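See the structures that follow.
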Structure 1
């Protein structure tokens, strides 16, 4: 069963620091994991002509 933990907060709140630390803890415990920063995911290229800011990649609507 796959599980996701979403970390949210305001700009500069330390979300990536928490995510990185959690990823390290999980890796040290031998738990398979992936830490994905949606801001960086939106930089995927090339962007579709109808979605230049890659909003669909980070939409919860699918």
Structure 2
């Protein structure tokens, strides 16, 4: 798999990485760069799109 790092990630930060798995098409893989176990979450493109839509619509709290 070829992992793509989030464009919102700065140098040295913990970041979300996204990949597609040709063997599991259509499956989207997610992992977090600071996770020493390198756990991978698998989801469908539809569910991933819904997650992104929800995150964009939710006001940030910081």
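None of the figures in this text is laboratory data; all of them are computed from the coordinates on show. Not measured: the values here are computed from a predicted model. Cβ atoms are built from the backbone, for glycine too; each structure is taken alone.
What to note about this one:
- When semi-axes √(5λ) of the Cα gyration tensor in Å is computed for each of 1, 2, the one that comes out at 26, 14, 11 is 1.
- At a computed 2.4 (distance in nm of label points 7 Å out along Cα→Cβ at positions 7 and 31), which of 1, 2: 2
- For relative contact order in percent (Cα under 8 Å, 6 or more apart) computed as 21, the structure of 1, 2 it came from: 2
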